[in-house]
1. Given that FRET efficiency 1/(1 + (r/R0)^6) of positions 56 and 80 (r between Cβ atoms, R0 = 30 Å, to 0.05), derived from a single structure, equals 0.95, which label among 1, 2 identifies that structure?
2. Thinking only about mean count of other Cβ atoms within 10 Å over residues 48-55, which of 1, 2 has the largest value?
3. Work out distance in nm of label points 7 Å out along Cα→Cβ at positions 8 and 88 for each of structures 1, 2, then name the structure with the largest result.
4. Tell me which structure, out of 1, 2, gives 1.14 once Rg/Rh (Cα atoms, Kirkwood Rh) is calculated.
5. Taking helix-only ellipticity at 222 nm (-39500 (n - 2.57) for each DSSP H run of 4 or more, over all residues; to 500) from the coordinates of each of 1, 2, which one would give -11000?
6. If you work out relative contact order in percent (Cα under 8 Å, 6 or more apart) for 1, 2, which one comes out largest?
Structure 1
Amino acid sequence: MKIKKGDTILVISGKDKGRTAKILKSMPSEKMILVEGINLKNKAVKPKKQGEAGQMVKVATPIQSSNVKFLCPKCGKAARIGYKTEGQKKFRICKKCKSEV
């Protein structure tokens with residue numbers, strides 16, 4: 001998986017299509033990512049103390065990494081990510097503007 005925690009992404013499919021957000025957690029083994037404010041679900045929370053009311057809380061749930069595109073910080077466009085090696089160093093590049101990410 002070429003996108004990592006902290007990257008800005010654009011959602012390209014699903015109910016949040018067209019929205020941009022930052023990645024909070026990356027799970028490469030499942031090919032899923034947790035994105036801030038995207039794919040929110042309601043969760044019922046029981047009261048902690050006696051006399052306190054229970055409540056509904058919105059929780060972000062993971063989405064497939066194939067449903068998002070990386071937003072390049074240099075050119076500001078949604079692009080794919082490639083790799084480039086120079087000597088012993090390997091780094092990610094934007095496929096549109098060819099700049100280092």
Structure 2
Amino acid sequence: MKVIWSPLALERIREQSQYIARDDPTAARGWIGEVFASVEQLKEFPRSGRVVPELRNPDTRELLVRGHRVIYRLHDETISVLTIRHARQHLSEDELEE
């Protein structure tokens with residue numbers, strides 16, 4: 001399967017890593033690495049993330065990475081990474097557009 005990153009998801013990675021880096025630049029780099037490694041594993045195990053509880057759509061799922069939700073949608077041949085949110089932040093529907 002091919003992974004496609006939305007511009008919003010990439011922007012969220014940048015924002016969150018900058019926030020983490022204020023206190024610990026090494027932790028920020030580690031977090032980025034974990035996010036990308038977790039998403040890479042989806043190529044082999046696309047349904048390994050849980051269904052997003054707010055949506056209950058079996059094709060919209062999330063991975064939890066150090067207190068952050070990596071939200072993605074499954075398609076026949078691709079995985080679309082839609083957004084990344086801190087687990088305590090509200091998820092809005094406009095973030096789920098492709």
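What follows is calculated from the coordinates using simple rules that are stated; it is not laboratory data. Since we're looking at a predicted model, the values are computed, not measured. Cβ atoms are built from the backbone, for glycine too; each structure is taken alone.
1. Source structure for this number: 2.
2. Values: 1: 7.1; 2: 14.2.
Ranking 1, 2 on mean count of other Cβ atoms within 10 Å over residues 48-55, first place is 2.
3. 1
4. Numbers: 1: 1.14; 2: 0.95.
Label of the source structure: 1.
5. Working: 1: 0; 2: -11000.
It traces back to 2.
6. Largest calculated value belongs to 2.
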